[in-house]
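Trainee: Below are structures written as structure tokens.
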Structure P
Amino acid sequence: MGIEIKTHKETGTYPITLFRSAPSGEQEYQIKYLTEHFGEQNKTFENRKNLGGNVSTKRKTQFENHFYFQLKVERDKQLLRLLVFDKNDKIIYEDAYWEFDVLEEKLRRKLSILCYIKTERKFENNVVYFKYKKAEFFYLKDFKSFIDLLERGCITVTFCVYVYKKGEKKGEIYDHGTCFRIYPSQLHKLFEPYSTKDDEETIPTFEPFFV
């Protein structure tokens, strides 16, 4: 019904994935290139590499032993760029990026309306149970807020390229997607809370959900 539903542990502090978007660049498969050239050697499979870590505009994140990643917002070029530094703080790669138009399309298509559900979790007889405590609805503010939060380091990018450890695909690489994430405490900076006092014209949007 056009509503994105996300659940999160009420006391949890882990970031929430907003959407996934792989970077573009000079390479046909940019993530594969980044993994092969700047990823961490897999400890089990010598011919494989991982690319896992959280990157922001505010600080450099170390990958492997001597590579560092950082994001840079380039408003003049309408790009979010990924910079790779060596141990001497020299930029050695800067050809991976996300175009603002692509990010805005994904954000508006997926998160114009958000239902955020707080949960509790418990274990009983080796079974995990979840209790859905509260559902809150939000409207996306605008794309400018998204870019502002990226620039301030409130929204980050997480790379999730790993290797299957077992099963039929053991030894094969799997890419869980390049995730744009935000911490729960920052949601109010990207979204406006929905209220029953809002304009009546917006209320029918939610009627099918509650039926």
Structure Q
Amino acid sequence: MTPELHRQFVETAGRISPALQREIQEIGPIILPDRRRKGLVAFLARVIVGQQLSTRAARSIWGRVEDAVCENGGRIPDFFCERNVPLLRACGVSGNKVKALCGIVTAHAEGSLSPDRLKKMNPEQRSARLQMVWGIGPWTADMALIFYFREPDIWPEEDVTVRKTFSRFVSDAGAVPVPEAAALFAPHRSLLALYMWRIVERTPS
């Protein structure tokens, strides 16, 4: 995010909510983390393990998964297979999530999750293709679009933290409906979502 884009965010937020404007001003310019290093399958696996969990719980369970992989001489994603189901369950991964992990490995082996092919699609097509894999829903697809494919204008409606945090600012101000308020930040709504996560992280519990 350039200083100019940050100023645009601050100005746009001021049209919606003074409180939101203050938060974005204080956080400063942000950039999307690059989470492509370990590959798409590993990225999706970690996202699936963390579904509907707190950040702390998701990090803890994923750490146990990584330990189990190392202790058993495996590697991600090959470790996600039928014979390792008991080990994954012992790490705290639910049965449905284990099924999803095995499913993405199968889809990858069949070529359905080829990053090169997916990159040639537009975001809507890519999201639809990802969701053809069992266990990948709209939220997981959005996380992939934002953090792996680094699409700049994804607004993750299914993310409770993003939706509730932004709605709170908009509702408190009461001037602009939530969908219209988010649209004001296009074509950079992925960064708006990242601001919502950052705001929650810095809010005392």
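Trainee: Could you figure out which one of P, Q the value -4500 for helix-only ellipticity at 222 nm (-39500 (n - 2.57) for each DSSP H run of 4 or more, over all residues; to 500) was computed from? Walk me through the numbers on the way to the answer.
Mentor: Working: P: -4500; Q: -18000.
The read-out comes from structure P.
Trainee: If we compute mean projected area of the Cα convex hull in nm² for structures P, Q, which one ends up with the highest value?
Mentor: Largest value of mean projected area of the Cα convex hull in nm²: P.
Trainee: When distance in nm of label points 7 Å out along Cα→Cβ at positions 30 and 86 is compared over structures P, Q, which one is greatest?
Mentor: Q
Trainee: Given a value of 1.14 for Cα Rg over 2.2 N^0.38 Å, for residues 54-165 alone, calculated from one of P, Q, which structure does it belong to?
Mentor: Details: P: 1.40; Q: 1.14.
It must be structure Q, since only it matches.
Trainee: Okay, moving on. Taking volume of the Cα convex hull per residue in Å³, for residues 102-149 alone from the coordinates of each of P, Q, which one would give 65?
Mentor: Values: P: 109; Q: 65.
It traces back to Q.
Trainee: Taking distance in nm of label points 7 Å out along Cα→Cβ at positions 38 and 94 as the quantity of interest, name the structure among P, Q where it is greatest.
Mentor: Working: P: 1.2; Q: 2.1.
When distance in nm of label points 7 Å out along Cα→Cβ at positions 38 and 94 is computed for each of P, Q, structure Q gives the biggest number.
Rule-based calculations on the coordinates, nothing more; no lab input. All figures in this text were calculated on a predicted structure; none of them were measured in a lab. Cβ atoms are built from the backbone, for glycine too; each structure is taken alone.
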